[in-house]
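Please find the structures below.
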Structure P
Amino acid sequence: MKDIIWKIKSFEELSIHELYEILKVRQEVFVVEQTCYYLDADDYDQKALHLFAEKEGKVVAYCRIFPEGVKYPETSIGRVLTHPDFRNLKLGKTLIQFALEAIKTRFNTTECRISAQDYLIKFYSDFGFQDTGKKYLEDDIPHTEMARK
C-alpha cells in the first residue's frame with residue numbers, strides 16, 4: 001500500500017511518539033474493540049522487537065517479536081494487530097511475513113510459538129503454524145497455542 005513505512009526497532013530505539021502510537025493502537029484494538037480489560041504494559045515491551053507499519057505517523061499494523069526464552073523456549077510473536085481503519089488491505093499478512101523474516105535473520109531460527117485467538121487459527125496455519133492442542137481462555141478470549149518449525 002502507498003505511503004506505508006515499515007519499521008522494526010528495539011524498545012530503546014522507539015521514539016516517544018512511536019511508543020505512544022503503539023500503545024494507543026494496542027489499547028484501541030485489544031482493550032476497547034475487544035472489550036478486554038487487562039494490563040497492556042506488561043514489562044515485556046523492553047524485551048521485544050517492535051515491528052510496525054506507519055502511515056502519516058499513525059501505527060496501522062503492529063506486533064512484538066521475542067527471542068527464544070522470553071515467552072516460550074522458541075521465539076514468539078505477540079500483540080498482533082491491524083488498525084480497524086486499515087483492515088482488508090492484507091497488512092496482517094505482510095506483518096507476519098516480515099516478522100518471520102526478522103526471526104530468521106535476527107535469531108537464526110524458523111521455530112516460533114504463538115498464542116493465537118481461535119478465530120485466527122486458519123490465518124496462522126497459512127504461515128506454517130500448527131495447533132499444538134493446547135487451548136485456553138486468555139482474558140476471556142479463546143486461544144490456541146500454535147507452533148512453527
Structure Q
Amino acid sequence: MKLERYEDRHADALWAMLEPMLRAGETYCLPVDLDRAGALAYWCGPTHETWIAGDDLGTYYLRPNQQGNGDHVCNAGFVTAPGAAGRGVARTMLEHALQRARDRGFAAMQFNFVVASNARALRIWADYGFDIVGRVPQAFRHPRLGPTDALILHRTL
C-alpha cells in the first residue's frame with residue numbers, strides 16, 4: 001500500500017475519509033458538524049505531518065505531543081475510510097507512523113484520548129506494544145453508548 005505526504009490535491013479524498021468519522025461522533029472529540037475547511041485545517045495543522053494511504057484508504061497525522069520539554073514524545077491520529085476497515089490499512093499506517101516517529105527522533109508515541117469503546121483500534125495498538133497508562137472516567141459523550149471512558153496509551157520507540 002502506497003503512503004504519501006498530504007498535498008492539496010488530496011483534499012477531496014481526505015474529506016471523504018474525515019466526514020463519516022466526524023458525523024458518526026464515536027471516536028474523536030471534534031464537533032460532529034465540523035465543516036470541510038475546519039476538518040482539513042485540524043487534520044493538516046501546522047505541527048502535523050499528514051499522510052494519505054492508498055489515495056483514499058486511510059490517513060494519519062504525526063506531531064509532537066507537547067511543546068518544549070515534552071516534544072520528544074509524539075502523538076498521532078488515524079482514520080480508516082469506511083470501506084477499507086478490516087483490510088490492514090490501520091496497521092500499515094501505524095507501522096509507517098512508528099518508523100516516521102523514529103526517523104524524526106521521537107522517543108515515544110502517546111495517544112491522549114482513545115475512546116474505550118473503540119475496540120478495533122485498542123486491539124491494534126495493543127498488538128504493537130502500546131500500554132494503557134491512564135483512564136479518564138466518562139470523558140467522552142458517545143452518541144449511542146452515553147458517557148464512556150477515554151484511555152491514554154503509550155509506547156516507547
Structure R
Amino acid sequence: MHPFTATRPPHLAWLLGLAGLIPFISGALGIWLTPTGWRPLVIAALLDYAAVILAFMGAIHWGLAMRAEQDDLRAQMQLGMSVIPPLVGWATVSFGLPVMLAIPLFVVAFIGLYLADLRAVRLGLAPIWYRPLRRVLTVVVVLSLLLAWAGVVAA
C-alpha cells in the first residue's frame with residue numbers, strides 16, 4: 001500500500017508520537033504532585049517543551065510544502081503556516097508571559113496546528129494516516145495542558 005493512501009499510521013510513528021507525550025503528561029501531573037517549591041521548574045519545563053514541539057510541528061509543514069510544486073499556492077500557504085507555531089512558542093516562553101496566559105495560548109496554538117494538519121491531509125500534502133495520529137496526540141497534549149492550567153489555578 002502506498003504511504004499516502006494508508007489509513008493507519010506506521011507503528012514507529014505511533015511509538016514515537018506517544019513517547020513525545022511523556023513530557024506533557026508528566027509535566028501536567030507534576031504540577032499536581034510535586035512539592036510547591038518545585039512547581040515553577042515543572043511549569044517552565046512543560047512550557048519549554050511545548051514551545052519545542054510547536055517548532056517541530058511547524059517544521060513538518062515546511063517539509064510538506066517543499067514536496068509540492070513551487071507555484072502551488074496551497075503549498076506556499078503551508079510554508080507560511082510553518083513559521084507561525086515556532087513564533088508563538090518562542091514568544092510565549094521568551095517574553096515570560098504569565099503562566100495563566102501562556103498555557104491557554106499553547107492550547108490555542110496546538111488546536112490551530114491540528115487544523116493546519118487536517119488541511120494538509122485534505123490537500124493531499126500529508127498522508128491520510130497523519131489525521132488519526134495527530135488527533136490522538138493533539139487531544140492528549142491539549143488535555144495535559146488544561147490539567148496543568150487547572151493545577152496552576154488551584155494552587
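What follows draws every value from the coordinates through simple rules; no lab data is involved. Keep in mind that this is a model prediction, so the values were computed, not measured.
For the reader, a short list of remarks on this structure follows.
- Origin of the derived value -6500 (helix-only ellipticity at 222 nm (-39500 (n - 2.57) for each DSSP H run of 4 or more, over all residues; to 500); candidates P, Q, R): P
- Rg and Dmax of the Cα atoms in Å, for residues 54-117 alone derived as 12.8, 40 - corresponding label from P, Q, R: Q
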